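Following this line, the structures themselves.
Every number here is computed from the coordinates shown, using simple stated rules; none is lab data. Predicted, not measured: the structure shown is a model, and the values here were computed from it. Cβ atoms are built from the backbone, for glycine too; each structure is taken alone.
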Structure I
Amino acid sequence: MRLRYRSARDRRGRRCAPGPVRATVRGRDIRFVRRAGFLVGSRKLKRILVRRLPITRIVIRPRRLQARRYRVRAGLRLKDGRMLRLTRTFRGCR
């Protein structure tokens, strides 16, 4: 999973996301994914039925972003019934 966002620097010089954050899932086995669900921290986002590849979703918008670390998790249900979990983190800007 890859997180894409416009990059900025906070007061301490650390990289952060001042705007919307988009999560993209791609890879060799992506064609075997049937459903995908995303979580930001403990907040669940709507699960999606995979129809187009790569799987892309805006996971957080700027009005909710605070200066802290966020964990984005993707739960992917494969066609054979297995569950695959991917996790990435990013830091929000004010």
Structure II
Amino acid sequence: MKIVIDELNNGEEEQIFIKCHQITSEIQCFINYFKTPDVLIGYFGNEIHRINKSEISYIEAVDNKTFIYCDNKVFESKNKLYELEVILIFLPLIKLPLT
């Protein structure tokens, strides 16, 4: 496989072109990685916050509510835990079962 990288001038839109004979699972993972949003939406009281994925310490579901824990704040998410798992699939997360 050949990889070509062209650096852009300021103001030019970044793009990814994929030329392949067939979309394999590896290529699909690559596509999904770049389609995944960089931020999640969290609620702190009446305030809406954009949470960068790199700021997340862990996520927990309690009493049908999902909470996103960061270093200094805990946000509530409107997403279910399984939805966040799909969104954050490319982050190095560990899923721990309740005991």
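For the read-out FRET efficiency 1/(1 + (r/R0)^6) of positions 24 and 48 (r between Cβ atoms, R0 = 30 Å, to 0.05), a value of 0.20 was computed from one structure; give its label from I, II. Only structure II yields this read-out. Highest-scoring entry among I, II, by relative contact order in percent (Cα under 8 Å, 6 or more apart), is I. Here helix-only ellipticity at 222 nm (-39500 (n - 2.57) for each DSSP H run of 4 or more, over all residues; to 500) was calculated and came to -5000; which of the structures I, II was it taken from? Checking each candidate, the match is II.
I have 167 for volume of the Cα convex hull per residue in Å³, for residues 8-63 alone, calculated from one of the structures I, II. Which structure is it? Only structure II yields this read-out. Highest-scoring entry among I, II, by mean count of other Cβ atoms within 10 Å over residues 32-39, is I. When volume of the Cα convex hull per residue in Å³ is calculated for each of I, II, the greatest value falls to II.
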